[in-house]
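Undergrad: Below are structures written as structure tokens.
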Structure I
Amino acid sequence: MSFGEDSQILIPEAFTAIHSDPVRGKLTISREELAQRFELCEDMANLLSDSTAAQWFKTGQEKEEVLEQVRQGLLGENSVVSEPEAQWVVGRIGEVVGW
């Protein structure tokens, strides 16, 4: 889904689904808010990808364990993302680092 006629932002369907009614398929937030939420989550994934990969390399933990730790951190006190958004960020980190 793209945002607005003038926007260059392409929002993946997987992210749009987080903010859509599963029965009717309509957005549960405005398109503007969807774009803002997507940009926040995409930025978080990109910012956390290097440190996540470094943590995996340093500790020797399984990739899934490291990603779960990141997810838990995203959901900590004063979290700025919802649980489904945190899961999306973790999945996106995996894509960014090539896991």
Structure II
Amino acid sequence: MVKLVALYKKPADVSAFETHYKEVHAPLAKKMPGLKRLEICHFTGAPGGESKFYMMAELYFDTKEAMMSALGSLEGKAAAKDVMSFAGEIIHMMFADVA
């Protein structure tokens, strides 16, 4: 199993970010073919105090090929375009193997 991890810094307008994420972005992401699970976590702190990140989204796929195919699909491109429109300045994305 593999996943796409999206880390978000704290947005300037938390309420607008949360509304857009829940009502627009998450539904778009859930349409990606081959997506097995979408997990969203909001950080509450870090060992040294405050976390430098606000939220993490993890999108799970069976294989790297399935993930790359999903990202290249019409649904994946729509989700990518959307996330850049409202969170392009605060997002950091990476791929990971799930052990």
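All of the numbers you see were taken from the coordinates with simple rules; none came from a lab. Here the structure is a predicted model, which means the values were calculated and not measured. Cβ atoms are built from the backbone, for glycine too; each structure is taken alone.
Undergrad: Can you say which of I, II returns 49 when relative contact order in percent (Cα under 8 Å, 6 or more apart) is computed?
TA: Source structure: II.
Undergrad: To which of I, II does the computed value -0.42, -0.49, -0.56, -1.18 (log10 I(q)/I(0) by the Debye sum over Cα atoms at q = 0.12, 0.13, 0.14, 0.23 Å⁻¹) belong?
TA: I
Undergrad: Given a value of -20500 for helix-only ellipticity at 222 nm (-39500 (n - 2.57) for each DSSP H run of 4 or more, over all residues; to 500), calculated from one of I, II, which structure does it belong to?
TA: This figure was derived from I.
Undergrad: Just checking, which of I, II has the largest value of distance in nm of label points 7 Å out along Cα→Cβ at positions 50 and 74?
TA: Across I, II, distance in nm of label points 7 Å out along Cα→Cβ at positions 50 and 74 peaks for II.
Undergrad: Right, another one. Comparing FRET efficiency 1/(1 + (r/R0)^6) of positions 26 and 66 (r between Cβ atoms, R0 = 35 Å, to 0.05) across I, II, which is largest?
TA: II
Undergrad: To test your reading of the models, identify which of I, II gives 1.3 for distance in nm of label points 7 Å out along Cα→Cβ at positions 18 and 42 when calculated.
TA: I
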